[in-house]
Every structure is written in structure tokens, then in C-alpha cells.
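J.: So, here's a batch of structures to check.
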Structure 1
Amino acid sequence: MRSALGGPRLLLRRLREVMAEPVSPQARLDKIVIHIAANMVAEVCSVYVLRADNRLELYATEGLNREAVHLTTMRATEGLVGLIATSAEPLALADAQSHPAFSYKPETGEEIYHSFLGVPILRGGNTLGVLVVQNRARRIYTDEEVEALQTTAMLLAEMIASGDLQAIALPGDETALRRPVAVKGSAIADGIGLGHVVLHEPRVVIKQIVAEDAKTESRRLEDAVQALRDEIDTLIARGDRLGAGEHREVLETVRVFANDRGWMRRLTEAIQTGLTAEAAVERVQNDARAKLQRQTDPYLRERLHDLDDLANRLLHKLTGADYVVAREILPDNAILVARSMGPAALLDYPRSKLRGLVLEQGGASSHVAIVARAIGIPAVGDVANITDFVETGDAIIVDGSTGDIQVRPGHDVEAAYAEKARLRARRQEQYIRLRDVPAVTRDGVKIKMHMNAGLIIDTQHFAETGAESIGLFRTELQFMLAARFPRAGEQEALYRAVLEAVPDRPVTFRTLDIGSDKVLPYMAKVDEENPALGWRAIRIGLDRPGLLRQQLRAMLKAGAGRELRIMFPMVATIKEFEAAREVAMHEVSWLKKHGYSTPEPLKLGVMVEVPSLLWELGAICARADFLSVGSNDLIQYLFAADRDNKRVASRFDPLSPPALRALRAIAEAGGLTGTPVTLCGEMGGKPLDALALAAIGYRSLSMSATSIGPVKATLLSANLKEIAEFLAPMIDQGDDRQPLREQLRAFAEARGVQL
């Protein structure tokens, strides 16, 4: 073989010329294999493409029987070619026919060739095909030859990814890149969305693979890597994070990779084969992805995301491309696909063009999920590696009610979901007709329905829901979305706008609930071993009373002359509530002293979400004007299971005897003292869960706007006494034979309850 420096560079230049010629895709592919065979001094060069049916098809060959092209196929696990496709690693053999995986295809005429070198055609770590060269003589292929063929395979990967080869595929034999894929994640925002993929962090399209000058490319790489290292150091110094749910440790890991000498060496070696700096990054990352995707060790698979992030950042440095998609080029039926996303990023997109959201990371309790529900788009989270196998423009269906994702669906699947969307629309019309119907069960029990909110845009949906009030307004979202700490006047303006949007109904504001996973971008992050149990919510407010006083004063001024409800989050002891109430009453006195009107009446409440309050319920009911149960945090603390950690969050069900006993105790304590109790966590917005809550004594539930209709329909169709009598013994005694949720669902459905 020629020099590993001169040969591949010359070959890549010739292949680039072939790619520019105005010829058919088959003619172009035929010329490519001829050039590869000649450059590598091989008698045979063949290209196999992976089809949607998971078979490898011979698409072009130089040296084998050309009549076998498009006729020779094999399973993706068959033969040496199949071995390369499944392992995603090169294979070099001096005597191929003696290998146990060798599979003879008589129509190709390859029996006279002994030496075999094959490499996977990779894109994004996914196998698109296999590139093979063969020689009659028994010979050992060098590492330089293997690397040269891998470099050449990159060009073929782009050709396959562009869709050119689809034109020469036989009907029904689409390439694997275009095959339909069905995956499942966690349902985080209800609804069905049909549209086309828009990658939140779009892949960099490498327009030039072949380098003109290796030294220039090496300098570009060194400059970009240094800029990347400086950026990561700055982010760590500031305490910023990569995105929702990713903490400082992620940046530290990325910094380790960015300073890894082995990684830099592989990038430099790829440039020496004739690639541009961008192509070298993609080549090295393709190899790493292919290996890590096939690892069974969870830790090693997690490192894939770190390497992806590093490579993506470096490619953006090299090309100057935007790190997120330009809003002006968004299609009218966009479905955003991202590894992770914060609420601010989602709100930056025009709502009129969004049809759905798909995330690799992020569960139903994440803040981006809350925003997705607020703006009314279906969303699915925890979809493993979704960014790996979708391309911008792919057709995609998001089912936010089941967590199902259909990528590049067939016509029958698309038609089925379109019909499901139409049925859902008709059901939504039913919910609208229920807007002014009180939520009274068949046996006459009235349940008050309230709406959760956190943004001014949420209030636009209030009238159409028929909600009795805004039972929870999350004030921290204003702080999380701002570039700096909101001034007192800005806070007051928001609270006044919310109150004016629902002029004849109460609003319950929750004071600032930050800390743990809710870190403000302009505040230094406090390093804690367990932030969920650390300095957060009312603890910050009491330790920084100026912060709490400013927010309370803004609320009191905004609510002057009308009923105002304020509740304090993360209260763990009666002493904390009394301290917070004292701050609030001090602000009331200050306002009156200075001639300001104040709310009338003013009601101060407690969020019950820390289990310690379960043993002080009588005392807290005697002191607070109302209780609001934060079931999200209460359940995670009861079971010591982080609700944002998908490894443990699903291990414990809120509809289980321990959780329902705790929740029942709160409702009973409120009933004994006449203290109003409302549940405002995600649990109240799920029809079956809401049915159970009503059965154990809850008469007031607050939920997202989109949940009110379904929950009301369920309650209207239920006989609550029957449900309560059915649940009571299971809650008191427990029953391990079958999950309580399944038993309750079967019981309710058998009695005609709409779920």
C-alpha cells in the first residue's frame, strides 16, 4: 500500500471530485469503489448497505461479480460483513475463509480472494453499512491501511445519510438510516404531536472532509481545543451547569476528557490521514460512540454523553455554528428533540410552531415538563439515545399520554395516530363542555378543582378550565428565567398581572422555592453532598430575610384590597412557619405604617412536603390558615427516592399503602381542625391518583390546566363511597399480591369510571 499520508489524501481528493460529478448515485458509487481498490492496491472493493429490514445488501463492487449487486443480501449478523456491522469495529484477516464467521456467497465469485479487510460505515456511532477490500494473496493489513479505509468510510456515511442511495434502493428495501423506529420513554406532558424533528442542539454539518494542509488543520484544532478548555474552566469557576439535571460533576468530567492526551493524539492522527479538523473530530467520536454504545457497563455508557458533549462543543468552536437551532428557520410543525433542556430554552421557541418535545433526560417533575404542560405541548422524557438516531426533518410522533415515540413512522402507524389525535380532540371538546359543571361525584361529593401556574402565560388557560382558583403559583420560575435577580418592582408587576388575569378568583402564591435542582443562573451554586436535603426554599428565605421580605412586600402590594394567599415551601418544623409568618406580618405592619393598602383577607399557609410535619399535623393546623400538600417532594422524601433520578424514581408508587396512609393523615388532620387542605403536586392531575385522593378525604385538588378536564370527568363518573370502601382495607393492611394501582384501576373500570 502507498504511504499512509500520501495515499489516503490523494484518494480523498479523487473521491471528492467524484462526489461533485453530475452522475447517478449508482454510477457515483461504482466510481468510488474503483478508486478505493486502485488506491489500496486491492483486487476487490465492495460496499454493503444496511437496510431497514436489518439485512446487508451489496450496493457496489469492483472485483466481484457485478451482477450480484442489489441481489446479494445477508442478515446483519451473518458472515464477516455481518460481524463488522454488529461489532462496529474493523476486521483484518490474512485468510478470511478460515475464520468461523466466514459465509460463502457463490454468486459473488469471491472464493479466490483470501485476505480481507472490512470497516464499519458509521455515523453518530450507528452502523450504516460495511466497506470491504480483498486481495487474492494472503497478506497482513497494517494499522495505517485500516485507518485509511475508516477515513474513506466517512465519505460513504455522508452519502448514505444524505439520502442519495435511497434513489437506487428497490421498493421496500429502504436503508437502515430511514427505517421506522419505535421507542418508549416517560410520559411528562399529555397530548399527541405529529410533526418533524428539530434538534435543539443541531448537529454540525461537515462540508469539507478533505484537508488542504495538515499543519493548518492541526493549528485550528489546537486553537479550538484551547478555547474549549478555557470555556469549561470559566463555567466551572462561575458554577454554571450544562443544563437541567446536570451538575458541576458533569463539567468536571468533560474537563478531564478535554485534557486527555490520548484523545488529542487520536485527533491529531486523524488529521494526518488527510482530514480537516472537523472531520477528525467526527471520525474519532464515531469510533468512540460505536464502542461505548455496545458496552453493558452503565458507567461506561454514561461516559458516552460526556464525550458527545465534548465533541459537539469542539465542532461548534471549529465551525462557528450556532449551538442551538435558529428560531427563524423553525418549521410550523416542529417537535424539539434534545438531550436536556431548561424551561427558559423551551420558552424561547415560538409556541405557535411547536407540536411536541422529546428529551433524553428529564422526568414528569422536571421544570421543563412543568413548562411544557403550561404551554400545552405533549412531551416525553427519559428516551434513551434519541438524539443518536434522529435527523432534523425526520417525521416523528410524540404520545405524551403513554410515553411512546414513533420515528419515521409508516403510513399505517401515522394514520392510526392521526385518528387517535382526532379522538383526543373530540374528548377535549367534552372537557370544554364540562367547564362550568361542578366536580360532584355520583354520590354527591363536591371536589374543588384548582389550577397550578408559574408563568403569566398560564393564566390564559384559566377561564377555559373552569378552575375555582389558582391553587399554586410557582414564583421561582420568574427568577429562573431572568438574566439577573428580579427587582422588587418587577416582582410586584408579575404578581399584579397574575391577580388581574383572574380578578374574581383567589391566587395562592408560593414563596421562592430554589435550591436543590433549581439553581438560579446568576447566583453562586452552593456545593452540598445532598442538595435535595440541603439549603433550599424557606431555609434560604429565613437565612436571607432580606430576600424573603422583598418578595413578600411585592406580593402584599400587588394584592392590596383583595384576598391573597401565600404559602411557604419546605417547612420542616412549626418554628420555621412561625418565623416566616412573623416576617410576613412585619411587612404588613410596615406597609400600613407607610400608607399602603394591604390584602384583605391575608391567609398564610404551609406546604406539607417534609415528612417531619406528619408528626406535628395538629399543631401546624392550629397555626396555619391552610395546608397545601406538595406530593412530589413528600413522596420522594418518604421513599428516599430522588424523583429526578430515573434509576430509583419509578421504584415506588404514590398509589401504595405507605404513601396513601401519610396523605390520608394530612387530610384527616385538616378535617378535625377545619383547616383547608389542598393537594397541588403532580399526583392530583392524574385521574386514577385523583380518584384515590378523593377517596381518602381530599376535597380540593390543584393541577395543570390540561389535567382539569380529565380529572373532572373521572370524578363525575365515580361513586366515591364505593371507591373509599374498596381502598380502605388495602391501605390499612397492605396487599403484596398485586399493586394497589392495578387493583384500583380494575375496580374503577368495572364500575364504569372514566379513566
Structure 2
Amino acid sequence: MLKLARYIKKYTGVILLILVLLVIQANCDLSLPGYTSDIVNVGIQQNGIEDAVADTLSSGAMEKLFLFMDPDEQKLIKASYTEKDGIWSLDKTSKKTRKELNRVLGKPMVAAYAMSSGSEELGLGGGAAMQLPEGEDPFDALKHLPEEQLTAIKDKLYEKLDQMPDTLITQGSIAFVKADYQEQGIDLDAFQKHYLLMAGLKMLAFAFLIMLISIAVTFLSCRLAAGTAKTLRDGVFTKVVSFSNREFEKFSTASLITRSTNDIQQVQMVLTLFFRMVLYAPILGIGGVIHALETSRSMAWVILLAVVLVLGVVAVLFAITLPRFKKLQDLIDRLNLVTREILQGLPVIRAFSREKQEEQRFDKANKDFISTNLFVNRCMTFMMPAMMLVMNEITVLIVWTGSKGIDAGTMQVGDMMAYIQYTMMIIMSFLMITMMSIMLPRASVSAGRINEILETEVILQDPEREEKADAEKKGVVEFRHVSFAYPGAADPVLQDIDFTARPGETTAIIGSTGCGKSTLVNLIPRFYDVTEGEILVDGVDVRKMKQHTLHEKLGYVPQKGVLFSGTIASNIAYSKDAMGENDIHKAAEIAQASDFIEEKEEQYDSPIAQGGTNVSGGQKQRLSIARAIAGKPEIYIFDDSFSALDYKTDAALRKALKEETAQATTIIVAQRISTILHAEQIIVLDEGRIAGIGTHKELLKSCEVYHQIAASQLSKEELDHE
């Protein structure tokens, strides 16, 4: 996957935007458990009073608190509160100042509440503990105590308070604030409802923001993934189009189709989810750990246990399924190959009554693919139950451990609930990565297969500097001691081929099946490069000429006629973007195709099906020849392009072609002697070597191989006449 990273560089800005949005979303997600905790702890248990820092305090309450504060603490309180009409109102303060105020007010409020309520918990249960007369206010007594005695009482009091859990200090201070609020005439129920409403509205706002960010991130991720897939398809297609026949032999057609469709689709799917899940998971997981530890460090071992269990599940599944994912793509290739072969060869299959056998072959390829796919899916079915088991067991463990903390007064119920949510977020982040781990191995294999095409070095390269053609040798094709062997073959197909084809002449190539005729003409347009020697066109070695320049000089008609979906006119005008109707009609007339074209209802606008399946073999050949003629090239190459024509059409076509190509070089590969009788130069190939060069009459006398071919096709009278 990393090797394909260069294809998403242009989306760097989008990726950064996605990251920013995900960080914002994670902060929103991580804020929700805190609000849940506050609703339970503050909103329900504390009537909406957050901490010891009351919004307002009565003068009487403040005097009581001052009794338990040193001068510096009193100075802080007076700097943060403003007194008016017997009420101390809290000024606007920073979070840091509020935290300090909470520390300063907490213990005095607990002490004051204990004395007011007569609690014996602190060993200072009101007037009785101080041996005061019944009915006398203990706070009045404290005011009149000597400084040394008051300090001793405060030290003894704080010594006991320091041994108390923070939660009890908080509860005591809240109780003091609630009592003072009631004295001030504040409606605690309304206060509580207001707090719960505001907390709920904040949670709804965060949820709405999370929804908007999720939509935006999904949209951006889909755009990025689709754009990358398009770039990859363009890259693969451009690369495949530049392949020579040697590279095509390395990759099967079925494999190339799979790589440019299914494999790229796998990568696109992973990219869509990668930026939505894989990038988000660590942000959420790390944030969850930080918030959970802030809530309670005593249960950090629970998080560690959950992470270890989740990673164990992921590692086991990954180790089992990765090899199968690699095999899966190969099986898709195989299934596509078998399907393609059967569909292409359907007439032959029916003719030989092999339908049953081909069904069995397809069924085997299908079953191999299905069985591997099912194995992978079965393995992955264990993932979700295993993850849910871990999540539920961890939840039970947190409740069991947290309940002990609640009982001991070291944790509040809301904090435990928040801890469960944070832990679930941590596990969910790993679950996201686990879900991606199902797709990543297969996508990684697909990315490797795509990259294999993109990094394949094309053998046929254009020269850095193109040599200029020799104007005096325009249209001349020269073979200079050319030899050629297919890649990996032990023996050469062609050896020491040496001849020259000139403009205004027809050079014919004939020989037995498999002697290298098609291979020879395929070397001219550089479908392969020669192993030894050189081929010159217009006086320039074809390897020192750009392929586009070379191909513009050629009119090539392959052995098997190839037509493209479209119309008859679009197929004839294939060599040029803009071709006049007169040129199209003239080319069709020379190729003897105008008769059957004009018989059609739509004539030149008649549709051609994919592969030209709606025209006959002879019609397909004539349209292929018309396509070559319409381009008006310097050199015509006909690779056994007249084999599907009857003798009458063949003769008429060659006559018209001779007139059209009077100034061009014509090279014809033929099986029939009648096609090349009047060629100015006939080259006879025998087992990859030139057995003879000359005219028809000369070769009958001088070349035994040619004589044998002629004898097999011509009658004795025709041979004697020649």
C-alpha cells in the first residue's frame, strides 16, 4: 500500500483537513462521557452544584468559613468575591483560580457543616464537643477563642480532614453550599433543572457537531478514494497500452482486467474507510486513555488488559487470514480467465458438445474461489463475538472494581460510568483497526498487484533524441541481417533476414505454417525488438525513431481483423480524429466493402458490436483493410489479411489496392499463391530463414520450397503455363 502513496500526494490538503476534523470530532466524543458523569454526580447527586465554589454565599456563611482560613486564604476569597447587601457574589474567574478557590473553600465548608449539623464524624460535634452551655452558638465561641487555641482546633480538624477521601470532602462542601442556598431562598429544584438542561443541550450540540463532521469526513474520504482510484486506473491503462507483446505475455488478459477493476476497487474501498477509521482510531484511543486516567488511575490495569486482549484477537486473525487473502486474488484471476475462455469459445464448445466438461471446469474454479472466501469469512465471524465478549467482560470488571471504590468513597457513580465509556471508546478504536485489518491484507495484495503493473519496465522505449528520416528513402523498409528469438526461447524464430521493400512495389512473404511470416512483419511496427541486426524505415533504425512517428507511417492490417464498438464510419476513420466522408467512402470502395455497407439500412452509420461480432469474417477483414487505406500511409502491411475473401473479391481488391498504393510500399503476408502472383518481390521463408527471393516465375525455377507450395495450390496446367 505504501508504494501507492505517491498517487495521493495531490490530496495532501484534503488529508490535513480530514485530520483537523477528526481531532475536533474526537474532542467532542471524549467530552460526552464527562458530561454524563457531571449529570450523575453534579446534576442528580449534588443538585446541580458543581463544587465548593458557590455562585453566592451569605455573609453569615462567609464569616463561618473565615474562622477556618488563614489570612492568605481569606485574602484570595475577598479578591474573588464581591460583597453587597449581605451577599458575597462570585466574580468572573479563570479555571485555575476556580480550582484554587475550591481547594481553599472545601475543608472549611466541611468543618463548618459538621459543626452546624452536630456531626461527631470530625470529633468536633458542635457545642457539646467544646463543652459549651446549651443553646450557645459554637461559632460565636470560636470567634472569642485565643489565637493559639483556635489554631490548635483548626490543626486537629484539618488532620482528620486530610485522612478523608476527596469525594467525602466534596460531598461535605456541597452540603454546606446547599444549606446556604436554602437560607438565601434559592430554589434548589429550579437550580438543578437548569443545570441538567444546560448539560443536556451541550451534549446535543456536541452530538450535532459530531454528525456534521462525520458527514464531511465521509464525503472528503470518498472523493479522495474515488480520485485516487481514477488516477490508478489511468496509470494502469496508460501503462498497459504502452506494453509490448513481451509484457502482455507476462500478464494474462484476465489478470490485467482483474487488476484494473477488482484490485483497484479493493484499494478504493480501503482508502474510503482508512481516513474515516484508521486515522480516527488512534486519536480516539489515545484521548480515551488520557481521559480515563484523569478519571481514575487506580483502574489503569483494566485498560491495559483490554488492549492486550484486543491485540491478541487481531494478531491471531491476521496471521490466519493474510495468506488466504493473497490466494483469493489469484483465484479471482483464474475464475475470470476460465469465464473469458468459455464465453469466447462458446461456438467451439457447442460444436464439440463439451458443455458439460466446461461447466465442470468453471464449477471447479468457482468452488475454489468460494471455499477460500468462505474460510476467510468464517475466520472473520469470530472477530465481532470475540470483541463483544472482551467489551462486556471489561465492563463487568470496571463495575466490580469501581463499586469497591464507590463503597470506599474514592469514586463517584458518574465517574465509574464515564470510565466505562472511555474504556469502550478505547476498545472501539481497536475494533475499528480490527475491522480494517479484515480489508487491509486483501487491499495490500491488490495494491501489490497494481504496483507490479505500474512498475513493470517496458522493453520498448522511445529514444531520447529521434533521428530524422532520409527524404530520399521515404517508404523504404530494409531488413539488415535480422534475427529474432522470443523472450525465454532457446532457438531463434528468424535468422539472418536481409531484404529491402521499396515504394511502388509489392513485397510478398510466403512460407509454411509456423515459419515466422507474421513474426517478421510484427518487427516493423516494433511489436518486438530484433535480437540481432536492424530494421530501417525511411533510412532510420526503428529503434531510433519514436513509436508514434513510426506508426503514423504504417497502415497495419492484422491477421485477425479487429473492430471496435461504434459505427462502420468510426472504424474506418479510426486512424484520424477528423476524416471526411469522401475519404471514408473511397477507402471502403477500394476495400470492396461499399457493397455490403450500402445494403444496410443505416449504411456507414450502422452500429458495430463489440469485437465486430455482428459482421462476417470477410466483412471484418475488408473493414480492417479500409481502415488502413483511409490513413494513407507510406507503408502497407497486410498480415494474411485476404484469407477470408473469395477469389473474385480478392482479385478486385488487389487490383483497386494496386492503383491506390502505386507510390507506397506494400508488404503482404499470404498463404495463397494467387494473392501474390504479381508481386514484384516474393520472399520465401523456411524454418525462419530466407529460402528464396524473386518473382513468381523466378522462384518456380530457383526455389524448391516455393515450387512445392505452388504445386500444392496450382494445377499442373497452371504450373506448366508458368
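A short reminder: the numbers here are calculations on the coordinates, not readings from a lab. What you see is a predicted model; the values in this text were computed from it and never measured. Cβ atoms are built from the backbone, for glycine too; each structure is taken alone.
J.: One of 1, 2 was used to compute percent of Cα pairs over 37 Å apart, and the answer was 50. Which one was it? Walk me through the numbers before you get to the answer.
T.: Values: 1: 50; 2: 64.
For percent of Cα pairs over 37 Å apart, the value 50 is produced by structure 1.
J.: While we're here: Comparing 1, 2, where is mean count of other Cβ atoms within 10 Å over residues 502-509 highest? Mind dumping the intermediate values first?
T.: Details: 1: 17.0; 2: 19.8.
Answer by largest value of mean count of other Cβ atoms within 10 Å over residues 502-509: 2.
J.: Given a value of 16.6 for Kirkwood radius over Cα pairs in Å, for residues 206-349 alone, calculated from one of 1, 2, which structure does it belong to? Walk me through the numbers on the way to the answer.
T.: Numbers: 1: 16.6; 2: 19.6.
The read-out was computed on structure 1.
J.: One of 1, 2 was used to calculate Cα Rg over 2.2 N^0.38 Å, for residues 358-709 alone, giving 1.63; which?
T.: On the way: 1: 1.02; 2: 1.63.
Among 1, 2, the structure yielding 1.63 for Cα Rg over 2.2 N^0.38 Å, for residues 358-709 alone is 2.
J.: Of structures 1, 2, which gives -20000 when helix-only ellipticity at 222 nm (-39500 (n - 2.57) for each DSSP H run of 4 or more, over all residues; to 500) is computed from the coordinates?
T.: Numbers: 1: -13500; 2: -20000.
Working through the options, I get structure 2.
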